[in-house]
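J.: Okay, got some structures for you below.
Values quoted throughout were computed directly from the atomic coordinates according to the rules given, and no laboratory measurement underlies them. Source: prediction; values computed, not measured. Cβ atoms are built from the backbone, for glycine too; each structure is taken alone.
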Structure 1
Amino acid sequence: MDWEVIELQTPLQDESVSALRAGQKVLLSGIVYTARDAAHRRMHESMQRGEPLPIDLRGQVLYYVGPTPAFGEHIIGSAGPTTALRMDRYTPDLYALGVKATIGKGNRTQPVIDAIQQHRAVYFAALGGIGALLSKKIKSVTVVAYEDLGAEAIHCLEFDRFPLIVINDAEGNDYYRMVRERT
């Protein structure tokens, strides 16, 4: 297992995503969009009606987070990942539209893993339970769509070396499965 830390910059390029392998550590910098359950549902409904989405998803990263309000001198409150499985019914369509990575916690369903492989994308895990620490790796935050959804609105975040682990890579590998098989 290669434990070298890979530094990536968004928007993600096909070559850099294809080179990632399950189990690698990544420090991600650049623009990342938030999207949770309600935002996914709204984007899905827009796609069903043939309407344009509020953001161009090509090369983008979606982070499954509903950030808490900023406090004191902070620009954002806690920003820990939510369970990715809740977005899985919508995720294959978003990969098909050009999303190159998603960030959450927990396993993905087989249709999502298949879509990751088909569209040469990746799924990253962020550590749950340390949202306050992760928020320190976010340098700016702006609501860009669905403001009425509050914390579940789509936010544009600027990451600065945000720590992640590759769980599902473009070759179909699953780090969680790899670990289970070794134990």
Structure 2
Amino acid sequence: MTKAPKSRGLAAGKSPHDPETLTGLAPVVSPHARVLLLGSMPGARSLAEQRYYAHPRNAFWKVAEALFGVSSEAPYEERLAGLRESGVALWDVIGRCRRSGSLDQSIDAGSIVVNDFAGLFRICPGIRRIGFNGAMAERCWRRHVRGNLPEAYAAIECVRLPSTSPAHAALSLHDKIRAWRTGLSPP
């Protein structure tokens, strides 16, 4: 079994009044992955359950069902297997941070520790497109990751997709699916 990459870097020190330091989930990877879907940092429910997109109102699994044929009602491990079989890897830009609650706006920017993407790309050398699940994931990537990667990874196409979070209610599920399908379609 391939060892998954870890978070890297040092988080700033915290006082007793700071929010707890959160650690994200392990990546969902396959050596055959062609697409990498990145969130910012899992929400409180996902961290508590140790499952990506565990909040019942998050549209991610419904979008995955529409795009990749992964049943949103299947047991969690089957959904992950379905993503892998579809050539999709899943992770978050942020590996550790301090945050109060679940919203991206509550992340303490000074506490962000990004995940080991060079390690991920060694495991998944066929990734040709990165889809960001929302603006925060893209911003963190551009600010903390993109400039620190070897040049070989600079050619990977990146696309921001509308957030599947229930906090992003500006688009309907249908509109989110359409935007994700367009963003992840081959050029």
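J.: Given that Cα extents along the principal axes in Å, derived from a single structure, equals 46, 37, 31, which label among 1, 2 identifies that structure?
T.: That value comes from structure 2.
J.: Follow-up. For distance in nm of label points 7 Å out along Cα→Cβ at positions 22 and 102, find whichever of 1, 2 sits highest and give me its label.
T.: Max of distance in nm of label points 7 Å out along Cα→Cβ at positions 22 and 102: 1.
J.: While we're looking at this one, here's another question. If P(r) over Cα pairs in 10 Å bins from 0, in percent, for residues 46-125 alone is computed to be 16, 40, 35, 9, which of 1, 2 is the source?
T.: It was calculated from structure 2.
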